[in-house]
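No lab work stands behind these numbers, since they all come straight from the coordinates. On a predicted model such as this, the values are computed, not experimentally measured, just so you know. Cβ atoms are built from the backbone, for glycine too; each structure is taken alone.
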Structure P
Amino acid sequence: MEQNLKNILVIQLRQLGDILLTTPTVRSLKEQYPEARVTFLCHPMGKMILDDNPYIDVVITYNPEQTFWEGLRFLKELRAQSFDVVFDYMYNPRSALFSLATGSERRVSFESRRSIVYNKLVKQSVEVDYVVRQKFELLKAMNIPTGSEQLILPWEKQHLALVKNFFKVAPQFELAPIRVSIAATHRRKHRRWDLKKYAALADMLVRKWDAQIVWLWAPGEEEVVDEVMDFCEMVTFKSPPTKFRELAAMVSNCDLFIGNSNGSSHVAVAAGIHSLQLHGPSLARSWCPANNRHHFVRASEVEIDGVGDMKDIAIETVWNELEVMKSDIQGAAQQRQSHRMRDNWQSQPY
């Protein structure tokens, strides 16, 4: 194991899902170097995920609209921190500049067009694998043992207020034998399954599983949820507007998540509930842990990025995968019914 690491920098500038997928690396680092100072550098949005993470000592954010002189001052501040090692998971022009500015003798990243910036390079595997395991390769290159792949998204009792209010206005959902959260949205329309199919699937879950459905959405996506709910024949529910940790609290108190490969799908993985991701042009095995609890359906048998159209995913295929998961989901739902609400991120999923 690499010795004398007392000041560690991890860089993953954005997006929210990618930042969340980087959290297992900081856990591994802190477990191996409990006395080290672990700093995470990201876009300001990252604080929605990283604040209160027990494995991170400092979160540094950059101003994406900073002037030249502000940017220069930020680079000087990075250099003044004297990091022993930098793990750059972004390796784009901005993050490469930040890495170089640290002046660290150990700058670690994957091979890319900016390889000259780093002094420890890791060849990216041609095999498709879960992103968390890919990120662990940088630690392994420094002979640092890796640990749990579980994503870390802290939330506490105060984030449950919205969930409790939702249960008051939707008691059918609170008392449901199976609670299902569905994220039918995606900022890229070609990565979104057809809304009529989502509606038909929701109706099947209500009729055949006696489930209740809550539709998840982020700012700017409410119209999509309204549209899919109009297609439903059965009564379903729309989640109230949520901040990221309130979303985590909501999902954590469901039994199943179904959705496109988006930020909500990673929240479901962090929550530890059963999940089913739908993939078209995205690499399913990169974004889904693919284990007993987390399943996926993809449009194409050939897993190559950009191959596969969401319209090619049949409702029957999705339903068959849910039937495979059904007994485990029912078991988890029964345990959930015998307990009170999960009231913080460290409480165990059922």
Structure Q
Amino acid sequence: MSKRITATASCRVDLAGGTLDLWPLYLFHEGAVTVNFALTVLTRATITANSSKEIVFRSVDTAREDRFDDFAAFKKAKSFRHPLAGFLTRYFLSQPDAPTGGFTLETDSESPAGAGISGSSALMIATTAALARYCDNPMSKEAMRVLAQNVEAQLIRVPTGCQDYYPALYGGVGAVRLLASGVDRVAIDIPSSELDKRFVLAYTGVPRQSGINNWEVFKAHINGNKRVQKNFAEIADIAKSMHCALSGQEWDKVTALLQREWKLRKTNAPGITTPKIEKLVDVAMKSGARAAKVCGAGGGGCLVFLADPDAKLRVQQKLRDARAQVLDCRVSRRGVRVIAE
């Protein structure tokens, strides 16, 4: 058995179709798709074998830690300070022939807390991949996606969408097709440099709570709110058009679609936009951005902006001047990666 296993997975930017990936919303919108790309903003999970039977969970970015004398003590735990590690480990160690020795599972994320760029989902994938290797449990990427999505739903206690796990698994630019027969992901064949020189990502400094916003919209749709249902029918059409426009590198169309998507999404539920978000959008647009939208469910977190290549640096600087945290917005072409030493 390897003494040290490290898995990394990417966060993402969602461009169109978000929230439709919640089952069963996409079943009401034929041909539904979400469009996103993986970021060079990474999450990491490292498992190191201990000489004792002690099991340790440690989150570097949130400074949370759990310690258990052995597996028996871990099994009796009712709650965890690092629940992502605890819930996933409980699944893997309950499988036949799981290792019985002690280990330290340490996680870290380069994403700010509540950034809306799917740091939690990416970390779910990294941790799942590390534990699967540690337990010598081969898993397909789709099996990892299903497990990570289901366990995250247990953690946040509301439905989870499926799109966020695919950039972490595959990297690159992709469309997640949401079909009655199942979910799959297709790569969008576009040079990553074309996105790198146009997109800007900025953290508002205010964490968002995606489960809450998505849950309110989900309930409104299921309960028959005609306005929300109509909005999502149009969001579904925008996402299908975005898939085509991005594939063809039709940047004027991409701009118009981003503008339409954000305008619609803001009307789905109160709190999706905020005065801080509107201020940063205004700053960016006045300095040369062409379109903007919130990442994830809104209420805080990150904003993504589309700008012409010659305006990108200026937009970034104006956002910094407005006290936003500008993040690296390059496409990661690498999916989940596991290294055993």
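Quick look at the values:
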item	result
FRET efficiency 1/(1 + (r/R0)^6) of positions 98 and 250 (r between Cβ atoms, R0 = 41 Å, to 0.05) - highest-scoring structure of P, Q	P
Per relative contact order in percent (Cα under 8 Å, 6 or more apart), the highest-valued of structures P, Q	Q
Parent structure of the calculated result 3.5, given that distance in nm of label points 7 Å out along Cα→Cβ at positions 10 and 282 is the read-out and P, Q the choices	Q
Comparison of P, Q by mean projected area of the Cα convex hull in nm² - largest value held by	P
